[in-house]
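Nothing in this text is a laboratory measurement; each read-out follows from the coordinates by a stated rule. Just so it is clear, the model here is predicted, and its values are computed rather than measured. Cβ atoms are built from the backbone, for glycine too; each structure is taken alone.
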Structure 1
Amino acid sequence: MIVQLTGLPGTGKTTLAASLQHHFGDRCLLLDKDLVRAALYGPSGQVTYRRDQDDFVVSLLHLAAGERLTRDPDAVIVLERTGTRAYQLADATQLATTLAQPLAVIYCWCPDDVARDRLDADHRGGNHPACNRTFSLYQQLQQTADPITVPALRLRTDTSASELLDAAVGYLNQLNTTRSEAAAR
């Protein structure tokens, strides 16, 4: 299964991704665009925060997902990316289709003031590898975001980590049940 976490900066994708990775254990491969971009370009100061660099990094994440799912079709791949553009979700859909894997899109959101507080705290503490992750970026992406047109769980993330995990796992279980029932027909 491929789980695509999407949402504006500061909406809880990273927290949910870590919870899902812990929940699924060794079955889970967490692929975070920001961490991989920082690993590839950060030490040499070449991070540009441009779409072409982001898309290249995501293409590498998709290759890693394909390699893992080819070896272990029962793995759970968690892809973490802002994903505010329609083509980004279309790419995830194409990946799932190509690999004959179910795709679960989870859109993380929270009230603007919560996102601002999270982003400000992360920026002050240097707690995130993406240095451009500010409330200004949040607002810019919010204004230019495409609507999500694929089935998705819209998960409000200003609740406890355990509630978020329960909601996400419940959604994933529901998708698996629906898929199994459809295959049985």
Structure 2
Amino acid sequence: MARIGVGSAHGRFQPLHKGHMEYLVAAKEQCDFLWVGITQFNIRSLLQSPAAPHRALPQDNPLTYFERVRMVSEALSDEGIGTSDFGIVPFPIEAPDLLHDFLPADIPVFTTIYDEWNRHKVRVLLEVGYQVFVLWERDFKQYRGSEVRAKILDGDDGWRDMVPKATERAVAAYDLRERLIRLQQ
């Protein structure tokens, strides 16, 4: 594929881990400017998708939109991607009829496939008029947000090996372990 001017990638980033970073950097390598869409942006009113109901649970969405914007921005900057080369927007994949309010349909979407949820997203994006480029399809996810959250919650420092430095800073700044404990209760 030839490099394009503007593209997009998206995720929940709860929290941002190294797998997310691999995906975002790969998407950015395909375009001059990358829009990063944050799904489940309103954690006070989580939208459920039958294809992935766990994505709507409060304990799986501890970070606010602003906190994720800051974390993703810092992580991309840490990777040497200038702030003039990306922007961040809400991306309500769970409410496809709202997507065009945040990202015009003429901006291609880069994605990856690991499971049926990813295949579902590709179908949804195509149905609402986006051009979709699959960067890779794999059978195994090396990093999972659920595992990162579980390790943080358990006080297991192994989560630090799974995330970029910007996420480590965010976990400390937002006292994520205490927040996860409260959400479990």
Of the structures labelled 1, 2, one was used to calculate helix-only ellipticity at 222 nm (-39500 (n - 2.57) for each DSSP H run of 4 or more, over all residues; to 500), giving -10500. Name it.
2
Mean count of other Cβ atoms within 10 Å over residues 1-8 was computed and gave 24.5; which structure, 1, 2, did it come from?
1
When you work out percent of Cα pairs over 11 Å apart, for residues 129-168 alone for each of the structures 1, 2, which one comes out largest?
1
To test your reading of the models, identify which of 1, 2 gives 19.4 for mean count of other Cβ atoms within 10 Å over residues 65-72 when calculated.
2
If you work out relative contact order in percent (Cα under 8 Å, 6 or more apart) for 1, 2, which one comes out largest?
1
